[in-house]
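Peer 1: In the part that follows, the structures are each spelled out as structure tokens.
Each value in this text was obtained by applying a stated rule to the coordinates, not by laboratory testing. Bear in mind the structure is a predicted one, so any value in this text is a computation, not a measurement. Cβ atoms are built from the backbone, for glycine too; each structure is taken alone.
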Structure 1
């Protein structure tokens, strides 16, 4: 587990410490990748044990839908942003190159887990999360009381995309523009998310400096193809 550096219990898992066999070895928390359901359930229980609460894992839509979780262990509908203000509720986002983002709002006490892949970043998943917070606590509350953690994800040196896609995303998020280490078009989604959070008033941003494609501690679809997913988890105290 890697501590997310937030004021509440929040962490990112690695691929170790679970029971799944190859190619999902070993702490795969995804139910949609072909792993043994019993192994996934056991892995999710281990993550919940680490969180101290049963984790509600999101089922990503690769968009901007926000879902509220009001009870521990509640199964949310498909969404890319989960939010709760209920004490004892743990939220989990899953990834294997996309960007897991965790937010804590000191003003309302809300915690959020976000799945931010390329389609979601482009569509405005980060904006949707922040808009939900503003609606929750009112527009007059300062946004600099929000803290964010950006988890391991494929980096701008490794996330190769077509030239047209880079141009399209970069037009909306300039800081996403990147080039691979082998000099082809690329996108830097973690950098784009950090920049967007700053534009939206978030001043406390923690980044885990790990590229999933380069770092064998994490699952990476780009590197391995068939593989598992790790988690970003945040708990409302």
Structure 2
């Protein structure tokens, strides 16, 4: 197992399309729910324990060998907003394209053939992580970190927030990220025996509502 592969996969410069998405931060800034580093931290904490936990468990389960078709259906069921489902599949397509170029494998090719319109991003992340020689813990950490790093980076642009303050938010959330990743892996291991219903289904209704509102805007800085 190469830990360096985890750095490549989690790097914001990896061409997986995440830079074009704010993780709901653009809608939250416009609605006045993010106005400072303190409110950004609250927003990211909420995402971590909902979006991050669910994505981490899906990604870890994919690494462990749970059927990606079942995982994709589980991801759909846990994503009520059509705008977020579409965004997850766009990100999945882009991540798969990047992963196929970086770690060519028959498994990634099969995934591309099985999901011509794109699988949910966490499912692709898990398969990509396994192809890169990584384990379920690595995939869970990557998914959980992405759930907060994207909004933090986007808020720097949206609010002209000091990058040092945004990075401080991520640092303060690190202990919680550890706990979320551990919980995600535990749920993924249970899913091996109990099926995908054992995976978490935590939700953030304001994120869902905000995504639908944001998708209807005639002009926006981020895709989601």
Structure 3
């Protein structure tokens, strides 16, 4: 079941992330900077939300399939893009059972894996559905940042965190898992993947005008982690 912010408040969330600090001016530009040329690429957009990435991929001439655990988000994508994209509801904690082997050039999974307790099914299937030479890109909370809210104080424990976020203009409860870099990289390796590129992100210059304080903070402190994985030969 998706969180209220992505279901009950789906339309408010879709509007909020078009120009906000953390999604529009930090996460998306940092992720897009890692991606290769997209024209004619087949792309699987996992945790697609209201379709910010779908819009970009289509504008670059890619062929896109998108999924999200929230039916409301999938409905927004279907309404926005119609037959231009294949979109369906999926729980990534069960992997990618709807997808065929070696069918995508790129898999992009923005700010989603921290909602999944066990990464093994998703990471294993990501390797399976990638074409030879393809890449799996994901972004997630930076483990060092999440450790600041650890209830146990044990960095190496996987923990369910409950917070209130004001992304949509009023507090909404959100739950996610914090995990160590060791656990994350072990899951990557056990799935038969290796890290080909890693970034800790960079705020867009436009953030200086929108929120100078946020720009100063995020230029000096990590917030997200961006990873490109490839299949081990």
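Peer 1: I have 26 for relative contact order in percent (Cα under 8 Å, 6 or more apart), calculated from one of the structures 1, 2, 3. Which structure is it? Mind showing how you got there, number by number?
Peer 2: Details: 1: 26; 2: 38; 3: 21.
Considering all the candidates, the number was obtained from 1.
Peer 1: Tell me which structure, out of 1, 2, 3, gives 2.1 once distance in nm of label points 7 Å out along Cα→Cβ at positions 157 and 213 is calculated. Spell out each step's value before the answer.
Peer 2: Values: 1: 1.1; 2: 2.1; 3: 3.3.
The value was obtained from structure 2.
Peer 1: A further question on this structure: If semi-axes √(5λ) of the Cα gyration tensor in Å computes to 25, 24, 14, which of 1, 2, 3 did it come from?
Peer 2: Working: 1: 25, 24, 14; 2: 26, 18, 17; 3: 24, 22, 18.
It was calculated from structure 1.
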